[in-house]
Every structure is written in C-alpha cells, then in structure tokens.
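Listed next: structures, encoded as structure tokens.
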Structure I
Amino acid sequence: MRFAYTATNKDEKTISGVAEASSKEVLVATLNKQGLHPIIIKVASDKAGGLAFLKRKKKVKLKDLVVFTRQLSTMISAGVPLTRCLSTLQSQSDSKYFQQVIAGITKDVEGGAPLADAFEKYPNVFSEVYINMVRAGEAGGILDEILKRLSAQVEQDASMRKKIKSAMAYPVVILTITIIAFFGIMLFVIPKIAKILTNLGGPDAKLPIYTQALLNISNFLVSSSIIRSIPVLSAIPGLNQLPNAVFIAAALFIGSIFLRRYIKTPKGKYKFHSLLLRAPVLKTIIVKVAVARFSRTFASLMSAGVGVLDALEVTGGAIGNKVLQSELEEAAKEVKNGKQLSEPLSKSKFFPPIVSQMLAVGEETGQIDTILVKVADFYEEEVETMIDGLSSLIEPLMIIVLGSIVGLIAASVMGPIASLSKNIGNN
C-alpha cells in the first residue's frame, strides 16, 4: 500500500513524502529507524479514484530480481560500498520501474536507513522473506552470503511458479471457453430452439426432464426477473430490460473484487489458506511446496549463523501459507521454552513426519542445514513430478468434461426435435 506521511526529523523540521509499506505500523517503524517521528500517516489517494482496483500494479520480473540480488552480493563481497553498489545496479537495469525503485532505496540508504527497511517500502518488489533474510544478514554481518543464497532461492521459486502456471494454463483456457460457450448457447441458441419445439409440439408438448431443465435455465438468463424485483434498479429507464445474465455477470465481477480484497486481509488470508488445505489434490501440492520452502530457507539461515528463533520467524513468512506459518510460530514458542524444533514439528497436522525425523537427526549430528537442503531437494522433485502428472491428466479430463457438456446439450435439443418430427410425420 502507498501512504502519504508528514514527519519531523532530528532538527524538528517537517518532512512530507509518499512511501510504500505493507501496513501503517511497518511504515511507522521504518520512519523511526530513519530518525523521523511521524505526525500524520494516511493512505495515499489514487488519481484513478473509484477505478483504482482496475489499475495494474507495477512489478519487477523475477529474472531482474535474481540478477540484481546476485550482482549486489558479488559487489558487497568485493568490498564495494553499498550506495555505490546500488547506483551501479540502477544504471544497469533495463526496467525503468526497477530503476526508480533502486533510486528510492539508494536515497534511503544514503539517509542512514538499513537496507532491509529501504526494501520494505516496496512490498510489490521484495517479498516478506526477502526483506527478513536481508535484515538477518545485516544483523549477522553476512549480507553478501545471504544475498547469494537469496538469488538461488528466488530462482528456485521462479522455476516452480513457472511449472505450476504452465500446468494450469490449459485447464483455465478450456474452462473459460466452456463458460463463455455455455452462456452464448443459453442466451442465443436455446431460445430459438425453444420456439422450434413449441411450433412442432405445441405449448403443452411433453419434453424430457433434461431438455426442460435446459429450457428453464435459458428462460431465466434471458428474462429480466431479478432486476425487476429490485425497486431501485427497475426504476432506472432501460435497465429493467436487461437480461438476468448481465446482472449475474456484474454481480460475479463485483463479488470477485470484494473477495480478492477480503483474501488480502489477515483474517481472510488465513481462512483462504485453511480452505486450500482441505482440497484433496491442492493440499498435497501446497504442503510439499511449503515444506520445500521451509527446509531450504531454514537451512540457508542456519548455515549463515542466524539463531533458531530468528530463523523460524523469517521462515514463517516464506512458506506462503498462514496456517502452516501459525504452526511454526507455535513451534517457536516451544523452542523458546527449551525444546528441540523436531519435537513440536512431530505433532504437526500438516508437516510430514519425515521432516521432524530428519530434523532430529540434524540436531543430533549438528548438520541441520545439510540435511534440510536434501529434504528441500526431495520435496521439490516430488512437486515437479506431481505437477507433470497432473498436467498430463488434466488435458484428457478437460476434453471429457467439455465433450460431455456438448453431448448433453446436443441430446437435450436434437432428441426432442427428432421425436416431435416423427410424431408429426405419423399424424
């Protein structure tokens, strides 16, 4: 989110500006670290007004982020000052928006802000785990090592997302075409066929149940019963003539916008993630992806010398599921009370037993990072295998579903027409 703020600095001078942050609390903490005391903070107004939700957010390609992270790591390890690193990377970037982002980060770092706080102002570019890992690297004096690991992790995430998107592309396209074709047939084809059936058999003609159901759905979509039943809408000239299909489409569109906004809230996101973990196939994929992210991120932090509690806090935001994150938070409380991490994870509802068992071996041998990297490799291969299997299964399944819908509509229409035509010929 973008916030407009007014603050005072150490010299009691008033400063105004606009910054991006995930919440007001995060922005207040960032400003305080920069030596500023906020007076007023409010959500920045958008010139698009009521159509702001239609405005596409600017993003940075994962490929550009990987290159930026790797080059920043190399330059820092070579002893180049941070501000000079950022200035050099700004000039090398091909993305104009990313150049603006790096320029803003450079300005904040020159003003004395930690690099993680500067990144935090751009949540649409740098993820929560990215920011937290950079913060841990700064605190431990191992920023170059953390950035090197981050670049590899961002590449892994990008590869996994690409495979998931490619697997989902075909069914999404087929499903979209099916829905559009269904509404098109119901609005334009079925009403004409209904007239043919009426002319052949008369208004009292007995039709099969599935044919009658098809005609009833078509009549409902074509009529204006919903809009006419709402006094406010029916009073608007011309609006009461619109078919129910338009009202339903508008309601679904508006509902999807509010649903997306609700899912972005902490409560809505938790419920949505909890719902995903109840889906039969999705649950398995989500858990395996989460375990792979947890293992790789936690291993990276442990090998970089970050404490267990700090590593758990950072890793919780990396796994991408609030329900699993809350389990890690509960595990962190038990670790704080003196228990080994493998103990609370062995009681987890979602983390597979192999994770706690391998973690216990790592705790005994002092090689947690090495063992968890192997766990991450294993689950990443499992996810790739599952996605490849699903993609090969989804294509024929979607063809069968689409063929069944077309066959049902054809049988509902052609069967009664042939039957009524035969009766007329016999008479």
Structure II
Amino acid sequence: MNQSSALTYLEEHQDRFQAELIELLRIPSISHDPAYKEDMDKAAGWLADKLRSMGMDNVEILPTSGHSVVYGEWLNGDTSAPTVLIYGHYDVQSAEPLEDWKSQPFEPEIRNDNLYARGASDMKGQTLAAVNAVEAIVKSETLPINIKFLIEGEEEIGSKHLNEFLIANREKLACDFSLNTDAGGMPDADTPSICYSLRGGAGFLLEIFGPSQDIHSGGYGGVIQNPINVLSKLIGDMHDEHGHVTLPGFYDKVRKLDEEERAELARLPFDEESLLKHSGAPALWGEPEYIPAERIGARPTMDVVKFEAGQLKSAIPAKATAWLSFRLVLDQDPAEVHGQLRQYLTTHAPPTVKWNLDFLGGNPAVITNRKSSEVLAMKDALQTVFGKPPIFQRVGGGIGAVLMFKQTLGIDSVLTGFSLDDNIHGPNEKLHLPTWKKGMVALIQFFHNLVDK
C-alpha cells in the first residue's frame, strides 16, 4: 500500500506541527506539584482539542483519582484489522535547578536544530510524533487499521492511578498491542532503536537513629556513634570493590543472557568514551565482567538517590536518612529484595543505633517478544527510513505503563523513540528536530507495514 499521500501531508504541515509542539511545551504540566493542577488540566484539554481537530472520535478527558487521561479513537469498523493503542504522557518533571538552563524551560527556544524546553523529548515531542503520524494518515488516505489513544498525566509520578483506570476501562481499551514512543531513544541521529526489555525497580527509605536529639560533638564524640557514619558504612558495604551488590541472595534469580543477546548488546554504542562524554564523569565503574551495555540494561543495581543528615554545627545528629533505588532485572521480585535488604541490615547494623526501613514500592522488569509481527513491522519501518537496521536494546529505566498493559490488558508494547542525548529530566532538555521529523515518517511506514504484512 502506497503511503506517499500521508508523507506529502506530513511535509506540507511540518511547520504547523512544530508550532503546535512549541505551544504544548509552554504549558508547565508538572504532575508532582499541586500548584500546577490548572496547567495539567490545560495540557489535557489541549491534547483533547488536537485529537478532535484531526478527526478522532469519542475524544474524552477521563478522570482518575489523580490527573486525567486523554482518550480518543479512530475505528474503521473492521474487527479483523489490527487495533493499536498509542500510549503517551503529557506530564513533565520540574525544571529545577533553573539557573542551569540557558533559556527558560517553558519558553521553547530553537538552537542548532534543537528545540529546548522541559518536556521537549520526554515526552511531549514523542507523543506528538505519533499523533501527527496518525493525523497525516487519516487526513490523506484510507488505511484499514484501528487506532486508540491513551495519554496519561502521571507517568512522571509513577503512573500511580493508571492501573485502576485500565481495570475500569478494559473493554474500551481492547486492542492487539500498544505503541509506545517513550522508550530508550536513539544513540545517535543515524541509528534507530527498538527496546525489548525494561528494568524494574524498588525504592526504600532507610533511617538510622542515634541519640534522642542532636548532641555536642565535643561532649559526646568518641562515646556516641554518629548515625551519619553508620549509614555511610552500611551503604558503602552494600557493594564490593568491583561493584557487585552484597545483599544476601540478590543475584540468585538474575537471568543469564544468551549468546544472541550478548552479541546484540555488544553492538550498542555504549562504550567507555561515549558514556564518559555524556555523563561528565572521570571514569566508569561497575561489574568488570560485563560490558557497559550489559550493566545498564541487563544487570541489577543499587543506588542512593538522596542522603539527608546533620547541620553545619558541631553536633552529632540524632538521625540520618537515605533514599535507596534498586533497578531490577528479569525474575527479580521487589518484595524479595525488600527481604534481602532487611536481612542485610539486621546482620550489619551495629547495636549503637536503631534503624527503620520503609518499602516505598516497586515493580518487576518486563520483556517483550523481539520477533512479534508488530516488532518486525517497526524494525522494517525504521530500516526503510533511517537506512540501517535498528539496534535492539535493553533499557535501564522503567515505564510503568508497559508492565501494566501486559498484566492488566494482556498486551505487549512496541517500544521505540526518537530522542537522542537530550538531557531528559535535567536542565536544557531538548529535541533534535530533524530526527523527530524522520521519526514521524517512520511511524507512517510502520502503520502501513502492519497492514501490508
């Protein structure tokens, strides 16, 4: 089936699509801060209006216990035609520290083919790539395919009300698979990618209690153990000198990579030079028997993401607190990791302090079928448009919707994306516009491949 009419439409409306993205990026839809509730509603309304303007049916802003979900559909009446649930999210992270931005985070600015703004890449730009590709198709041709949109407003806060929404709307959301452009992105502008596995996670709050109140370090130093010292040692000893996590049984269920996967991961451009360049760190660290791409996508990790203790005064503090973030791989259970961490603390915490551990929640890793017909359709589309086959990668982060779709709706997700090294969640987040435009072309090709296969 010829998609030239959709590609012509895409080219003719490219300036409008870019202007619309800039308009959406001006809305500071920060989901974690109640002060931005009005902006969250504004962003949802903007997307609903966009779906209506391109001819989607049954467009609704559906409430949840938190922020709303935007829904719309385009059904051709053919129940044998593939039905695709397109996922996106309209919420963004906060922009702090503001002083590190070269331009205002919610006043989009184009510099050297990059559009700078909070949410440009994660994920307003990626969401509109899929939306615009669908518009180009429905406005210019008849394609035997069914489309449903689910655009949520809570991804950046863990999609905490999404699963109850899925349970309540199973029939409405019935489909063959989901398309998700929020996964992984591309290592460079010439190399497309498909993600087939996402790490899971588990979060904990660990508190160490010493004296009942802050006490003078001169009067008590040497007889009362400092909670900061204890917590620091406990955290430090959670890794050995080679970067292995030392919790009892932590690796017992970690699935080994087969040779095909190891060869595929070895193709990824995550070498020492590129990782140091993008991170700004002086040297790499971690399990030496695994290449960096394996450490990022196929090995579990533990990191401290926040540490809070003491004040600038000569006192031993009463308390030290750390927030721990585990990235988990296939077959690891967050609840079991909770037990392993608790066992470690029981064994290693000294009697000079008391401790408390709160399990903040977690989710298992997820893997998709790399050889499904829809993944192969995406593979062929990306190769056609970018001129080289996509790399298949395990991504170190997680996307809650992917696991929820699998567990609650019983569907897999096709995971791709058109972001580069775009400072996602950091200052000066950006979107490379030429790559974004090629991504829309690839999505049009993908939808045609679904029909032509």
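No lab work stands behind these numbers, since they all come straight from the coordinates. If you're wondering where the values come from, they're calculated on a predicted model, not measured in any experiment. Cβ atoms are built from the backbone, for glycine too; each structure is taken alone.
Some points to look at:
- Parent structure of the calculated result 80, 50, 45, given that Cα extents along the principal axes in Å is the read-out and I, II the choices: II
- Parent structure of the calculated result 25, given that relative contact order in percent (Cα under 8 Å, 6 or more apart) is the read-out and I, II the choices: II
- Each of the structures I, II was assessed by distance in nm of label points 7 Å out along Cα→Cβ at positions 87 and 103; the largest value belongs to II.
- helix-only ellipticity at 222 nm (-39500 (n - 2.57) for each DSSP H run of 4 or more, over all residues; to 500) derived as -10000 - corresponding label from I, II: II
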